[in-house]
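J.: Right after this note come the structures.
Derivation of every value follows stated rules applied to the coordinates shown; laboratory data play no part. Owing to the predicted nature of the structure, the values given are computational and were not obtained by experimental measurement. Cβ atoms are built from the backbone, for glycine too; each structure is taken alone.
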Structure 1
Amino acid sequence: MKIEIKNKGPRSYYNEISYIKLNFSKVLSNPGKPAKTETAYVLTRVIGFLIVLLVAAYLYMNTKDIIYGAIFIALVVAEVGIILSLIGGIKKMNSLMAEDGPKTIEVDEEGIRCTENGSTNDLKWDDILCIALNKHSIAVLPKETSMYGIYCSLEYKDELFKAIKEAGHFYMIEDNVNVSE
């Protein structure tokens with residue numbers, strides 16, 4: 001069965017896909033865990049480091065100990081790095097949105113193929129770890145980190161699941177939406 005994907009997904013879809021691509025090996029090691037969004041993932045680190053930074057600043061101001069001053073400076077550098085990471089993640093997400101064009105996903109008895117921008121990503125059923133249904137996306141995850149996943153927005157969920165069922169591989173679907181973290 002051939003599925004023509006013409007519409008771009010919502011921003012939340014690209015945010016989730018950006019997280020999956022950035023943390024690909026982590027996602028493959030636990031595909032049953034719900035995928036986060038890129039900005040939420042990095043923002044938690046920004047806020048966490050900010051709290052530790054404020055504690056270090058408080059300790060330095062109260063004790064005037066050089067150790068706390070050094071810790072404060074190191075944490076400022078780390079916080080800047082994390083903020084730059086957040087900005088980079090947002091840029092990556094925006095580039096994913098800009099580059100995403102019409103694509104075709106074919107599902108048959110051999111596997112799943114995605115043709116996009118003149119290139120084809122072909123995953124045989126034996127190479128697929130699972131098909132993860134996330135909050136904003138569907139991700140066909142390969143067993144190996146050297147392979148590329150296939151991604152689709154939830155707009156095409158019914159068509160894709162029907163095709164997977166017809167191919168006899170519906171058991172591969174991992175529902176991460178109704179899983180508590």
Structure 2
Amino acid sequence: MASKPPGLKIYRELLDSEMVQKLREQCRDLPPPPHNPLFRLFGEFGRNKTTEEVRPWMLEWGDWMVARKMFSVRPNQYRVCNWIGDLSAQFKWHIDSKRHGEEILIVSLTNGRKIGFRPPGRPDKTWVLELAAGDAYRMRGAARWNWDHRVMPCGKNRSGGESFVLASKRL
């Protein structure tokens with residue numbers, strides 16, 4: 001078993017159950033996804049990436065994170081993710097793209113989410129982060145650029161669960 005990757009910070013119970021419910025409702029009230037059923041992009045991801053218009057409530061959550069010193073500036077990238085059923089198994093091991101900024105904060109909206117991390121050159125070693133609804137984690141440095149990671153398909157429906165992702169990337 002690998003150890004926790006450098007550059008990974010975990011925030012247990014960042015959101016209380018009322019806040020999680022509000023955020024889940026906001027995510028679920030969005031119109032049907034126009035592109036990918038696994039995740040939806042809102043904001044500034046670069047000219048070669050199709051995105052949707054940022055909703056006012058996303059900016060409010062971004063400001064909430066800035067007020068808590070999670071970001072120094074309001075995030076300009078937001079993702080609503082629902083890793084459902086067999087589709088979550090399609091989310092392969094990867095290293096993040098630089099187009100998502102230097103750091104990224106992921107808020108779990110469901111219980112039982114698992115995120116796997118593998119150190120460079122050691123695909124046989126996996127460190128697994130288990131998350132409850134309201135937990136969050138921030139990745140920067142080696143956790144994003146050197147360690148492979150993925151949403152682990154788990155549970156009876158092999159679902160990776162729901163999440164809300166914030167990042168700040170100045171384009």
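J.: One of 1, 2 was used to calculate FRET efficiency 1/(1 + (r/R0)^6) of positions 47 and 159 (r between Cβ atoms, R0 = 30 Å, to 0.05), giving 0.15; which?
T.: Label of the originating structure: 1.
J.: As an exercise: helix-only ellipticity at 222 nm (-39500 (n - 2.57) for each DSSP H run of 4 or more, over all residues; to 500), calculated from one structure in 1, 2, equals -5000. Which structure is it?
T.: Here the read-out was taken from 2.
J.: Work out which structure the value 13.5, 37 belongs to, where Rg and Dmax of the Cα atoms in Å, for residues 23-94 alone was derived from one of 1, 2.
T.: Of the options listed, only 2 reproduces it.
J.: Once FRET efficiency 1/(1 + (r/R0)^6) of positions 71 and 111 (r between Cβ atoms, R0 = 25 Å, to 0.05) is calculated for every structure in 1, 2, which label goes with the largest value?
T.: Structure 2 comes out on top.
J.: So, one more: Going by relative contact order in percent (Cα under 8 Å, 6 or more apart), which of structures 1, 2 comes out largest?
T.: 2
J.: Any idea which of 1, 2 comes out highest on FRET efficiency 1/(1 + (r/R0)^6) of positions 15 and 127 (r between Cβ atoms, R0 = 25 Å, to 0.05)?
T.: 2
J.: Given that semi-axes √(5λ) of the Cα gyration tensor in Å, derived from a single structure, equals 41, 16, 13, which label among 1, 2 identifies that structure?
T.: Matching structure: 1.
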